[in-house]
Structure I
Amino acid sequence: MMNLSLRLGTVEDAARCGKICYEAFKAIAEHHNFLPDVSSPKVGAANFARWISHPGYYVVVAELDGCIVGSNVLDERSAIAGVGPLIVAPAVQNRTIGRQLMLAVLQRVAERGRPGVRLVQAAYHSRSLCLYTKMGFEVRELLVNLQGPTLALQVPGYTVRQAIEEDFEECNALCRRIHGHDRSGELLEAIQQGTATVVQQGNYITAYATVLGFWGHAVGKNNIDIQALIGAAPEFVEPGFILPARNRELFGWCLTHGL
């Protein structure tokens with residue numbers, strides 16, 4: 001690996017990174033009889049073009065003999081940084097490239113004084129699970145990926161509406177009460193893009209979602225608040241939304257409603 005080098009990603013890298021992202025996730029997913037998280041190289045390239053050009057993301061690429069063979073993305077929009085996707089071209093996996101890319105973003109986290117860092121990985125990918133564990137990550141939740149038709153369901157007494165900028169601080173306060181930190185950068189962006197929704201009960205916001213889908217997040221005071229969000233969602237953005245499996249009540253409700 002003496003010819004391996006790391007550098008910041010540029011917009012010209014988006015197509016190559018998107019292609020590797022599609023091929024890498026497709027290979028591991030199909031090996032375990034799952035559908036890939038990235039549906040095509042075009043979708044992968046569009047994602048990387050957005051991340052690389054966005055000031056809230058830090059994208060590092062790995063080159064081997066002058067050719068891009070992997071990359072890693074750090075979401076810096078909120079206090080707790082988010083890692084991923086970490087990708088390495090299938091032909092050169094298991095050669096420490098992934099580890100070097102992880103070290104690069106963790107160094108960035110340390111330099112910027114972030115209080116924590118999180119990631120989500122496919123449970124069937126045992127190699128990445130071992131890598132992240134050796135690098136100090138702790139398993140917090142087993143997540144399930146839920147998909148299905150929209151429910152067009154209204155929970156009595158809970159009003160779901162589009163979020164507006166005046167909701168911003170109340171939503172952040174709700175997130176801080178539940179998790180100890182907010183995700184303000186993600187929330188503000190979702191409000192500005194028109195994808196965020198809130199649940200209102202009386203004069204108070206009891207839940208919000210940036211989007212009901214894989215790249216979004218939702219926070220609710222109780223399970224019924226999250227049920228109201230899911231029930232009113234106009235779509236579940238592919239490849240679906242993720243949910244903590246140990247929340248049996250909410251998980252079971254979703255299954256009962258056809259998700």
Structure II
Amino acid sequence: MSVFFLFLLATSLGALSTLYWIPEGDLGRGYFQMNALVVLGLLSLAAAVAALHPFHPFGDRPAAGVTALAAALAGSFLYYAAIWQERWRLCRWPLTLALAGCAAALLLAGSHLVPPLTPLPHRGALLAASLLASALLLGWSLIAMLLGHWYLVAPRLTFRHLTVFCWILLGTVLVRLAAVGASLAVAAGVNELVEPHPLRVLTGLGGQGIFFWFRLLWGLAIPLALAVMALQCARQRSNQSATGILYVLVVGAFIGEITGSYLSVTTGVPV
């Protein structure tokens with residue numbers, strides 16, 4: 001349940017971060033309503049998990065965590081209401097509230113749900129970087145795919161938006177690679193005599209190695225190749241091909257980040 005909770009918060013945060021990049025008048029009310037409903041659904045599931053499941057996702061700071069999650073939900077609902085009324089200037093304020101609340105809830109939950117099971121220097125910074133990079137990859141892959149679909153609704157929409165989203169998506173994959181690489185580099189620098197050694201626990205076949213290598217392939221290598229392919233299709237104004245590629249990329253990103261969260265929770269090494 002910890003992995004599912006982190007996945008819900010990370011995807012919500014990443015999706016919210018995509019809503020600043022396109023002028024609302026270019027795509028109209030429907031596109032932003034769709035994205036707001038996606039976020040509201042994810043955050044509602046996260047709130048239900050926190051309220052109904054017998055575990056404490058925010059550890060010894062439940063009040064701060066619940067307040068952050070409530071702010072994210074309230075901001076998302078107010079954002080949806082502002083979009084419904086086409087209050088384009090007003091909608092950025094609740095969007096920012098939702099983004100800040102979701103980021104705070106994710107970082108608070110991560111600091112509790114990813115325990116220090118192995119000795120790892122700079123664990124807090126590595127964990128924060130990993131959670132935020134994961135959120136960006138999850139959100140941008142999902143919303144880029146939905147944007148590709150929107151060209152069926154608005155065929156005259158400029159391809160500049162899809163191209164920009166594919167460029168940013170490629171950047172998020174590279175950022176996620178950098179975050180995982182940083183964790184591995186720090187883990188490799190731990191004294192070989194230390195037990196349990198974080199790198200051996202993570203990559204060795206006697207530990208979680210089979211999941212780790214699967215995570216690298218499906219969650220990073222394949223999305224990187226697909227992001228480059230989707231970008232080339234978008235630059236050639238082939239939105240149907242780009243959207244099909246983005247479908248597979250979303251599956252890879254979701255599988256990879258869920259597996260990464262599982263590894264982080266079970267080994268204490270944020271990947």
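Here P(r) over Cα pairs in 10 Å bins from 0, in percent, for residues 135-190 alone has been calculated and equals 16, 28, 44, 11, 1, so which of I, II was it run on? Going through each structure in turn, the value belongs to I. Suppose mean count of other Cβ atoms within 10 Å over residues 39-46 works out to 16.9; of I, II, which structure was it derived from? Structure I accounts for this read-out.
Of the structures labelled I, II, which one yields 20, 17, 13 when semi-axes √(5λ) of the Cα gyration tensor in Å, for residues 31-110 alone is computed from its coordinates? Working through the options, I get structure I. In this comparison of I, II, the computed figure 0.60 for FRET efficiency 1/(1 + (r/R0)^6) of positions 119 and 167 (r between Cβ atoms, R0 = 30 Å, to 0.05) is attributed to I.
Could you tell me which structure in I, II was used to calculate helix-only ellipticity at 222 nm (-39500 (n - 2.57) for each DSSP H run of 4 or more, over all residues; to 500) as -11500? Working through the options, I get structure I.
Comparing relative contact order in percent (Cα under 8 Å, 6 or more apart) across structures I, II, the highest figure comes from II.
Taken together, the values in this text are just the output of simple stated rules run on the coordinates, not laboratory data. Computed from a prediction, not measured in an experiment: that's the story for all the values here. Cβ atoms are built from the backbone, for glycine too; each structure is taken alone.
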